[in-house]
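Next up: some structures, all given as structure tokens.
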Structure P
Amino acid sequence: MDCNITELIVILDKQWENDLAGAVKMLKDAGMRVTNADDDNSVVEGDVDTEHLHALEKLPCVDYVRKVFSYDANFPPGDPRDRDGM
């Protein structure tokens, strides 16, 4: 197994409702792969390596994290995400 991935929905803190771009940058810098950002509802969807989840939950732009589901990922050799070479 290369990693465990958690798909999630992030509800942004009210202070960030007028700075979606800044919040998305902060989430990406913390390791989140963003698939959708909804400015009207201050919600960001995506996934993160589960090992980075706790740090992501502590970001100032985050009010709440809803974990949709987690799964083990094993990427093929040659894939840049492959960690175990198998």
Structure Q
Amino acid sequence: MSRESQDEITFDGVKHYLCRVGFDQPIKLNRTLAFQHSVSGTLIMLSIPPDGRTIRPADLLSMQMRLEKDGLVDDAALAQLKSGQLPDAA
């Protein structure tokens, strides 16, 4: 992972992170990617950014809330997400 992507949460980084924490490969629906966690059934939707890089703050917040609500990541990972960094997946 490059230094730039360690300091900034990008769309590509979030896609890879979700797969590392147990979400299935996304399904494309128009300008949205749908990720499903096979064990819990949790569904996370991300808008595909026009620039292919910038993740919408609303998508990031929604992802954080779903991960927290469904207990899919620990407190340390949530703290990293809330501070603007992608945690290392277990």
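Bear in mind these aren't lab numbers, they're just calculated from the coordinates by the rules spelled out. Please read all numbers here as calculations on a predicted model, not as lab measurements. Cβ atoms are built from the backbone, for glycine too; each structure is taken alone.
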Could you tell me which structure in P, Q was used to calculate helix-only ellipticity at 222 nm (-39500 (n - 2.57) for each DSSP H run of 4 or more, over all residues; to 500) as -4500?
P
Name the one structure among P, Q that relative contact order in percent (Cα under 8 Å, 6 or more apart) of 30 was derived from.
Q
From the coordinates of one of P, Q, Cα extents along the principal axes in Å came out at 31, 30, 21; that one is structure Q
Tell me which of P, Q gives 1.2 when you compute distance in nm of label points 7 Å out along Cα→Cβ at positions 9 and 49.
Q
Give the label, chosen from P, Q, of the structure having the highest value of distance in nm of label points 7 Å out along Cα→Cβ at positions 25 and 57.
Q
